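Several structures are given next for inspection.
Computed from the coordinates by the stated procedures, all read-outs in this text should not be read as laboratory data. All figures in this text were calculated on a predicted structure; none of them were measured in a lab. Cβ atoms are built from the backbone, for glycine too; each structure is taken alone.
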Structure P
Amino acid sequence: MIPPANPKKNSPNALVVIPARLAATRLPNKPLADINGTPMIIHVWRRAIEADIGPVVVACGDRAILEAVEAAGGRAVMTDPDHPSGSDRVWEAVGLVDPDGRHDIVVNVQGDLPTLDGTLIRRSLDPLAEASVDIATLVCEIADPAERERPSVVKAVVAWGPGGIGRALYFSRAAVPAGAGPLYHHIGLYAYRRAALQRFVALPPAPLELREKLEQLRALEAGMRIDAAEVHTVPLGIDTPEDLERAREMLKG
């Protein structure tokens, strides 16, 4: 049984950062896409506020996103539009909003998860109760057999411990591990120790990262420890117009 997320454990110094930029090949201007009268980035910001683990800031690659967030009453900062990844954008934002290092945990919430439940954000902090963990993330057991072979569904290989938390040994687009047993869908939400995030963004891209096109493999190749907490649901990520329509239906009312 997966225990409920503890909203207090490890959270007093957490900072939530949502990286967002307009450039997207399959769904242009995605952060500002209308979902029932509200830009998608505002839905994500609200979910992060509801998690109630610390201040929330949107790290913007475009001024239009900043203006939308501020119009909704949120906090946003401009970052270099040419960052190669969301992690780099998050790290720049951390330096801008917390130069004195008051927050020792940084939670990176993707800006295209408008249906994200705040309890999942809280759950991502649970693995950090173990002092040796550098990065925490989330996984969910795959229920749809078709997802086992789908490259767009990233699988996490986890050595499970108590409390539905285990050490992540590998991530792949392939159906791993082989043999009978469950496979786990990786959810791209990360809680970093601040020092771990600083180290991570300073690392060069790694061979396995480039081969699988999975940024988290850079951390594993560098010997950083990633632990995963199991959850019961996968939030809808918005990548296509069809995804956007699904989100509109899910968030009606």
Structure Q
Amino acid sequence: MNLLDKTIRNLVIANRILAHEGVVDAYGHVSVRHPQHPDRYLLSCSVSPELVEASDIKEYALDSVAIVKDGHHPYLERFIHGAIYEARPDIHAVIHSHADEVLPFSITREPLIPVIHVASDIGAHIGVWDIHDHFGDTNLLVSDIAQGRDLACCLGHDRTVLMRGHGFTTTGQSLLGAIKAAVYMPRNARILMEAKRLGGPLTPLSPGEIEVRTGVDPESPQMQRAWEYWSRRAGVPPQSGS
């Protein structure tokens, strides 16, 4: 299996994982930067994540125009992905989700902070992007490159950004890192909400703790254990050597 084929297969597995773990449903998407052309990225055409196959994966330029126009309908919000890859050369995977658990933090002044160790990949600071600030009344979807670039600007150097009344977008320097952030972010939000009900001061992860935990090699046994676990639960076990 060559590098591109392996990347496409892993992207299919990522779609199935995110669907099985409840991070996405009929909507939401995950992409990876092209392994051979950093000015492109790979993303499924408009298919629900649980149903994505290798033939659904298409190549896009960073302005989110398809490299090959083959009649397949692209995701409307593909501009989220292209704009982030354009702004952040260090990013190699992007996930967009509408997970219910994070939405209260996108419409209030309560910050979403990492409080459990497995959620360290979401980053120490999570801002909120409001499309209304610069684009007025819209359908709240990121439907052109200008809106995507505005979102990427709000993300800045962070790993994750909330989208007011919409969901979240998280990133990773690897596909597995982005999946880990997306899987544990809703759980972190639930635990944070429960802790707030108890009252009293909260103790989030420190910046140093986050740095230590996110410095783990995605190819390490502990990270690959998570990849195998999630992929097998989703019914798409990784091939040997993947």
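P, Q: which one has helix-only ellipticity at 222 nm (-39500 (n - 2.57) for each DSSP H run of 4 or more, over all residues; to 500), as calculated, at -11500? Working through the options, I get structure Q. A value of 0.65 for FRET efficiency 1/(1 + (r/R0)^6) of positions 67 and 107 (r between Cβ atoms, R0 = 41 Å, to 0.05), calculated from one of P, Q, originates in structure Q. Can you say which of P, Q returns 24.9 when mean count of other Cβ atoms within 10 Å over residues 91-98 is computed? This value belongs to structure Q. Each of P, Q could give distance in nm of label points 7 Å out along Cα→Cβ at positions 203 and 219, but the derived value 0.9 comes from P.
For distance in nm of label points 7 Å out along Cα→Cβ at positions 43 and 131, the calculated result is 4.2, so let me know which of P, Q that is. The value was obtained from structure P. 0.90 is what came out when FRET efficiency 1/(1 + (r/R0)^6) of positions 83 and 179 (r between Cβ atoms, R0 = 30 Å, to 0.05) was calculated for one structure; which of P, Q is it? The structure behind it is Q.
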